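These are the structures, in structure tokens.
Readers should treat all values here as calculations from the given coordinates under stated rules, not as data from a laboratory. Remember, predicted model here, so these are calculated numbers, not experimental data. Cβ atoms are built from the backbone, for glycine too; each structure is taken alone.
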Structure P
Amino acid sequence: MRRLTVLATGPQALVQDLGRPGHAHLGVPPSGALDAPSLTLANRLVGNPEDAAGLELLLGGFTARAHGSCTIAVTGPSAEIRKNGRLVDSHAPIHLAEDDVVQVGTPRTGLRCYLAASGGIDVDKQLGSRSTDVLSGIGPAPLKVDDVLPLGTPGVPTGEDVVPPVNAPQELAIPIVLGPRDDWFEQPAEQLRRGRWTMSDRSNRVGARLDGTALQRKQNGELPSEGLVTGAVQIPPNGLPVIFLNDHPTTGGYPVIGVVPAGYLPHIGQARPGVKVRFQPVE
């Protein structure tokens, strides 16, 4: 059986595909890769369907041994990749033979690298997805040393002409569509434009927490619990925004001042603690 054995995990290594949307009525968030474009690229490079399961590696530090022949690719921010101790290219197919060892170093910018293997990580699906959900515990547990990852049936790599690594900037200008509870705040668009924040080290796959300007409400109290979508910007009583990411709770009682468009969320998923953040309200 083709498989990978985990020799080192780094800070966090998770199995992720494109998630399990459509289960909010059961209290289950969508989950899936925070930087979906990087995962889908890695899958294309090794000949997988774009929704195949791969590995999301927080700050690298991952090592695995191949059992059987396979092709892997590592995408996301630029990182040092080694095969049997020798440097090889990221963002390109890498062939592994029996007992070859691959190491993924710490990315030079950003937070998360993605490793795809030909055939995909063939663990059992739960609610239609192989993704790990760190909030509810659905899906495979975070990887640990000596875990064995079975691989599915390989396809044919398609290749790419040019594959630049993800560039994770040191300052983010985040678009935000106001509502549904922007009326709870004094001049919400102006407060968001003028505020300045940094990414907190308390951020995770549930939400990106921001430190900095506290937003001022004009209404007291809290709301009954309401449904939440990925990208919702919730403002707790301390006034500091939380941008909900893929493993977010499906309901919440703090007012949501706006929603970040889905296409921008991968940038937030790659933002390290200390990255500067400002909001750009849009119609």
Structure Q
Amino acid sequence: MDTKGNSKGNTETNAVANQKVSVLIIGQNAAHTLDRCLTSLKAFDEVVYVDGGSTDNSVKIASSYENVVVFENPWPGFIAQRNYSLEKANHNWCFMIDADEEVCPETVEEIYRILNHNPQKLMYKIVRTEFYLGMALESGYGKSDYQERLFDKRHVKYFGGVHHGHLIDGVPSDQASDKVGSLDPKFRINHDDTYGLNEWIKKLPRFATIVAEEKIKAGKTSGKLEVFVGFFYTFFQILFKSLSLGKVGFVIAIQTALYKCLVKLIIYERRHIGFDHQQKEGKYLG
């Protein structure tokens, strides 16, 4: 199966767009992948791009596309930003995509085909193809899999944290399976196919900090042993799941272990060493 479809070719489709669709994107400093993303979305009626405060050319790039409407909203957190994009959509049916992804032309056609023939569900899952330096990951940890991407905004809202979920008429989507459908796995969204250590390193500090802060607000704490032992536990756990990927599996195991270790370390630092803690203990003399 060609997991990338014809995404590098003609991105215009012949879909009959009787049912209009709003595409939702939240982004920040995404200039290096945004053109690829928006080019793949030219057949959609509206693309809502919400920028959280970019210092690169993201807003300029987004503004250059005729079907893109740009909103600048200082970063309020993942869920608040997702729901903000939902509020700005002019059409009931919404398709969510990230700035480092692209949608295959065949997938766009399938989306319109479903929506133009009296859709029976309120939400649809679509497979996202994961890559590591051009290699499609069809097995192992973090493999290509279904994600909730197409939905009727009259019934759906975001909830949770960085790894958000959806409420369908107020009920978590995993408890409303009768209202969720799936596109055939041959219809794909492609993640960044150049993804590797360079891209991971750029995202790691911000993402780890955001996740750690969410956990701290939820009352999570972390001890020395958990930070230290957690690295090795995660590494071997992920490595075992990714043996089929060979060298790439080893790198992914290290990456995942480092990320989770950093999240725990940030929590430990904030809880036991940070300024707030030292002030409470009367130890901060600055």
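A few notes on this one:
- Which entry (P, Q) yields the derived value 0.10 for FRET efficiency 1/(1 + (r/R0)^6) of positions 39 and 271 (r between Cβ atoms, R0 = 30 Å, to 0.05): Q
- At a computed -2000 (helix-only ellipticity at 222 nm (-39500 (n - 2.57) for each DSSP H run of 4 or more, over all residues; to 500)), which of P, Q: P
- Among candidates P, Q, the computation of P(r) over Cα pairs in 10 Å bins from 0, in percent that gave 7, 29, 32, 20, 10, 3, 0 used structure P.
- The maximum of mean count of other Cβ atoms within 10 Å over residues 111-118 over structures P, Q, that is, the highest value, falls on P.
- At a computed 17 (relative contact order in percent (Cα under 8 Å, 6 or more apart)), which of P, Q: Q
- Structure from which 0.95 was derived, FRET efficiency 1/(1 + (r/R0)^6) of positions 223 and 263 (r between Cβ atoms, R0 = 25 Å, to 0.05), options P, Q: Q
- Kirkwood radius over Cα pairs in Å, for residues 71-182 alone - highest-scoring structure of P, Q: P
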